[in-house]
1. In terms of Kirkwood radius over Cα pairs in Å, which of structures P, Q, R is highest?
2. Distance in nm of label points 7 Å out along Cα→Cβ at positions 15 and 87 was computed and gave 2.9; which structure, P, Q, R, did it come from?
3. The value 2.8 for distance in nm of label points 7 Å out along Cα→Cβ at positions 183 and 303 was derived from one model only; which of P, Q, R is it?
4. For the read-out Kirkwood radius over Cα pairs in Å, for residues 143-214 alone, a value of 13.0 was computed from one structure; give its label from P, Q, R.
Structure P
Amino acid sequence: MKSVQIYPPFDALYYSFYVKGVQEYFGESKVEFSYDNFPPLPSDYLGFIIRGKKPIRIVIDAYDGANINDKGALEWSDVFGKVNLNPSSIPTNSGNKCVAIGPSFPIQLWPFFKSFRNSVKHYRPHARAKSAREHFANYLRQYRDRLPLSYFVPGTVKNNFIFFSSSIWREEEAPGTNHYRALFMEVCKSLDGITFEGGFSPTQFPEYEERYRTHITPKRYPFPEWLEKIKASSVVFNTPAVWRSHTFKLAEFLALGKAIISTPILRELPAPLVHGHDVHYVDGSVQSLRESVTLIVNDRNYRMHLERNAYQYYKSHLQPIKVIERLLNHRN
């Protein structure tokens, strides 16, 4: 089995998912963290080298936005996996390197003491991390705020119960996101026989407090509670967020095998999410939301059909080991 070398100053929160995939694919004992043989990649990327007679250099860009902001990382790589890929943003001279890997989500990869040890071991002041504070904070956040991958499995759905909780975004960065999320909540609250829980988390943007006052919850849901309530929800809602990007929630919903109502997805995926099979698309109007929620809540067979196929999509295309496999197959 080949060994792998990972460039250490990555964002431990965003890239925990992919490090897990590397460990699963090659075996944890075959994975080494080392600065040797790498250019100074920014912490916005995860870089790793598959060792062999002809090493394979892979870079993953999991951040929001379709632009490739570091052309040096693209040029260095043999394969460049991007979460929010827009084919029109790929430089014309990059060949066939770029791969749409779809959405992901942070996981708890290491327990507390291993997180602390790795945060110290992987930090170097000259590396292109955003700051020492952010480097260490991201290790803390992946341990404190997230859960291991094993928690992301389908649960038991509670009939006629809908839960939705999300953040408010600046509307110049995420046009339509707050609006569609608020409409979804309003529709759920208006339907007879539906028990709705949730709302927008308390916002750091006071300019939106009055507009969404009736939708803002008194406090944030702790992530373990959020996860259990999402598992129980009859239906969930997705819409693109910052810079029209995929959200963590989309990947989480697929991993949890949820019946997903979604406005159109605007970034490339490893395979299409098909309406009526993997997801239920709406145009974002009140009528489309009302009809889709009513249909899924009342038609148990259709709901379960969406749930099964959403989970199968995750297992086939998005789980960490499948992402790594896809990147390697693209090179070969």
Structure Q
Amino acid sequence: MTNTPIYGQGFIPAAGNIAYELTAVTRRAYVPKLVVQIYSAAPFLSMAMRNAQRAHGGLSQVTVPVQGASFVQFNWAGYDGAFPQPTVQTGIQQSAWNLSLGTVPIPLLAMESMAQSSEAVIPIVKARMNDAKTVAVEAISTAIYGSAGTNALAINGLLDVYDDGTAVNTYGGLTRSTSPFWKSTKITAAIAPTRQTIILRINQVTKLAGGEKPDFILMSLGDWTTLAQDFMNAEQFFTNPNSKYGNDDAVNAGFSALMLANVPILADIFCPTGTMFFVNTKYLSLYISEDANFAFSGFHSLIPNNQLANIGVVITMMALVCTKPVSGAQCNDITGAGF
């Protein structure tokens, strides 16, 4: 961190008595903006929060009955119209999820408040409050592409949702080994992301999901770029001497969005390289507590702890819930560009 002025560059003299005297009697010319350097965009989380469902209190705050077997049977009948005596068959089980609690504690020391009461370039408490939301988004986005198997307090990630039982046997309170309908699709065959291979996977997942096509596909930016290059190989430009290519008279090559078989393919910084997720939002939702939707506790005194300071907490409670895991899939070993 630079704690002293930069000497010997531009019109500022080199380090020495003149430079030190100038430093002692001259204020710094700050730009009163804090430029954040360390975070990434989170497109999937933004979309999930936009369509989030509300959750309330109670135990297992998200509980959904699911049908895993038939209630009745079909039979062919002859001329006499006879059919077998029906039997009562149970087909309903209960899936359930607990909300996961995320917290971001924010400190505020009394002496730093005093120091910044009139001479603040960037109010440190404002910077920390802004940072709290971004830190939470970063952590949640990372967890979405992970697994609660590494941290039971975290939300279930897409690795938990779309697993065939080999890595994650229990999800939503149901065990996949004893409830095979609760298994998802996990494809491990290595493929290079091209138009031909991805549309093959789309149709494969659609068949395994009972004919329901996924809403979109999530890929890492490197894998997405490899697929985009396959699209670019088929680009053609038709020129007309009497017209322009665009407002700036420039050829616009490449794509900002990809789609195959009417299925959008999205790039997400947090999606791990080599893994692709097929998502059907009819069955996948983010549930957020009404009482802890990035709520702030307010600042509370630490004087009982013998300290002149305050502390506040940003609180969020949520769960990523899929009520039909077979509706989507995870595809591993995508051999795209790993950058």
Structure R
Amino acid sequence: MKIAVVGLGYWGPNLVRNFLSTDGVEQVLCFDANSNSANRAKKRFPMVEVAESYEAILRRPDIDAVAVATPVSTHYKLGLQALKAGKHLLLEKPMAARVEEATSLMEEAEKRKLTLMVDHTFVYTGAVRKIKEMIKNGEIGDVLYYDSVRINLGLFQHDVNVIWDLATHDISIMNFLLKQKPVSVSAVGAVHYNHMEDVAYLTVRFANNLIAHFHVNWLSPVKIRSIIIGGTKHMVVFNDMEPAEKLKVYDKGVEFKEKESIYSALVQYRVGNMYAPVIPDKEALSLLAAEFIDCMKTGRKPITDGQAGLNVVRVLEAADASLKSGGKVIELSDKR
């Protein structure tokens, strides 16, 4: 197969590198409206072909797929053009700037029987897949809460706020791990620079008192990437900044026993061992690239398909609505 990577800023070159080493990929083409970015990519990857325009890519019948790594505001237009040209499509996260756009892309891909995939890379990490396995096997028990912190100093984005930039990762992980669908979203934040929220706190609620909380920040003096998942049997800490033992499982919890009256209630704490499971260290983006190729060949849906992308955009859009209304709780529709 031949794949074109459009957008060669921060993330595009990573896609180029991984597609070049993916079985089944014969050739990788590149395009960026900024000629300097295109020239840097050509210098770094001499074997790639640099296209003269996006339209030239779409006109070529030998190009099977397009990977779009441009600002989110351009995803819908570029993605729709690719699908209408009969190309399979990989979109950088988030999938689109609005729910309506994400839905339209899904419908177009389904109509043309094309693969539509969203680059939610963290879903393909060994740690996240291990947590999914533990939840599925009942090792964690009933999930009580999901708590995420993703903070650092910069990089400021010019087209999206900090929730759209950073929380997208952890919302995609949450949706992948949890069976339930979120029912409401609330968010508060503050604007200090650049007319975009650079600090924000997002709360997502589910049925049965399951709650998720996200702290995202472009103004932190330290870089933190952590997720804590509390269950009735075990609790899990995923620290992506750890060079080793990124995942730790704690045999800790609370047992609440109620006797004849509420005043006789007993709270007992369970404190057991901690262990760090072995996590495969294969690069997540290489697994994602391989899945994209396989889905194009077989016609099966990828894990991070258009529906997964739409589910993330739905939460992000609701978070924006909540921010604008001072933290009002926004109910999520149960549509598609």
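Please treat every number below as a calculation from the coordinates, not as lab data. As the structure is a computational prediction, the values presented were derived from the model and not from experiment. Cβ atoms are built from the backbone, for glycine too; each structure is taken alone.
1. Working: P: 20.8; Q: 24.9; R: 21.3.
Largest value of Kirkwood radius over Cα pairs in Å: Q.
2. Numbers: P: 2.9; Q: 8.9; R: 0.9.
Checking each candidate, the match is P.
3. On the way: P: 2.3; Q: 6.3; R: 2.8.
Of the structures listed, the value fits R.
4. Details: P: 14.4; Q: 13.5; R: 13.0.
Going label by label, the one that fits is R.
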